[in-house]
Structure 1
Amino acid sequence: MADVLQMSVRCDEFAPGAVRTQMQSLPGLGWVLGDAMLVASELVTNAVRHSLCTEDELLRVLVTRDGRLRISVLDPGASGRSAEIADRPIDLGGLGLKVVEQLSSMWGTERRDDGYQVWAELEIPH
């Protein structure tokens, strides 16, 4: 799997925008780039909002390409919670992982020694 983008961003409200800005220049994705930027933004936003990380901590974002585009976000894992699709009315928010689920071919999570990782894979048309 080839690394396409690897970055660390502060765990704050500016993190999703910083990731989208870096992803804008990813080559060879065509229309999938917009979906990939939205998925990355949702994964980063969830980490900022729900991981209990502080502004002094970093989120690590890795985008790899090997037939599919894989976007993963690693947070410090302080909350101990797991990423789940919210089961509540739309007007209360919680659509981020629903968007991720709709746009990706698969997504998942992994609790690691160095934090909590949420990832999603998108198909790249040939």
Structure 2
Amino acid sequence: MTVSVVTVDDQAVFRAAARDVIEATPGFESVGEASSCEEALGVVGDVGPRLVLVDVRMPDVDGVETAMRIRDQHPGVVVVLISIEELSRVPSTLPDAGAAAFVRKQDFCPGMLRDLWETHGRGD
């Protein structure tokens, strides 16, 4: 079964890079993108992904709050927080997000995507 993925990041450059990684990973498909919390909630509701990648640092509503809202509205979705920053430099509220994992953007690659799903995926 294909793992459908939505990427939430305010930077189009990272959304494009994530799309390339997702599409280069057998068994994964990029099914949507969003640049804000509100847009993410709409896209996740519309396409019903199995996995959502959420940038920690976004204007207005940050990634931690976005992840919490996605988990509240779509409890079956696996949410992974992503950031260019080290874990020690991200908001202290990160554990409250209910995210399955935290990964650094610079480490995001097909192997990591597969490992994330093998570790945190549901139903596979």
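So FRET efficiency 1/(1 + (r/R0)^6) of positions 15 and 31 (r between Cβ atoms, R0 = 30 Å, to 0.05), computed for just one structure, reads 0.75; which one of 1, 2 is that?
On the way: 1: 0.75; 2: 1.00.
The value was obtained from structure 1.
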Review point. Given a computed value of 1.8 for distance in nm of label points 7 Å out along Cα→Cβ at positions 23 and 39, which structure among 1, 2 does it belong to?
Key: 2
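Which of 1, 2 yields -9000 for helix-only ellipticity at 222 nm (-39500 (n - 2.57) for each DSSP H run of 4 or more, over all residues; to 500), as computed? If you can, show how the numbers build up before the last one.
Numbers: 1: -9000; 2: -11000.
Going label by label, the one that fits is 1.
So relative contact order in percent (Cα under 8 Å, 6 or more apart), computed for just one structure, reads 27; which one of 1, 2 is that? Mind dumping the intermediate values first?
Working: 1: 27; 2: 24.
Structure of origin is 1.
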**Study point:** Cα extents along the principal axes in Å derived as 34, 28, 26 - corresponding label from 1, 2
**Key:** 2
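None of the figures in this text is laboratory data; all of them are computed from the coordinates on show. Not measured: the values here are computed from a predicted model. Cβ atoms are built from the backbone, for glycine too; each structure is taken alone.
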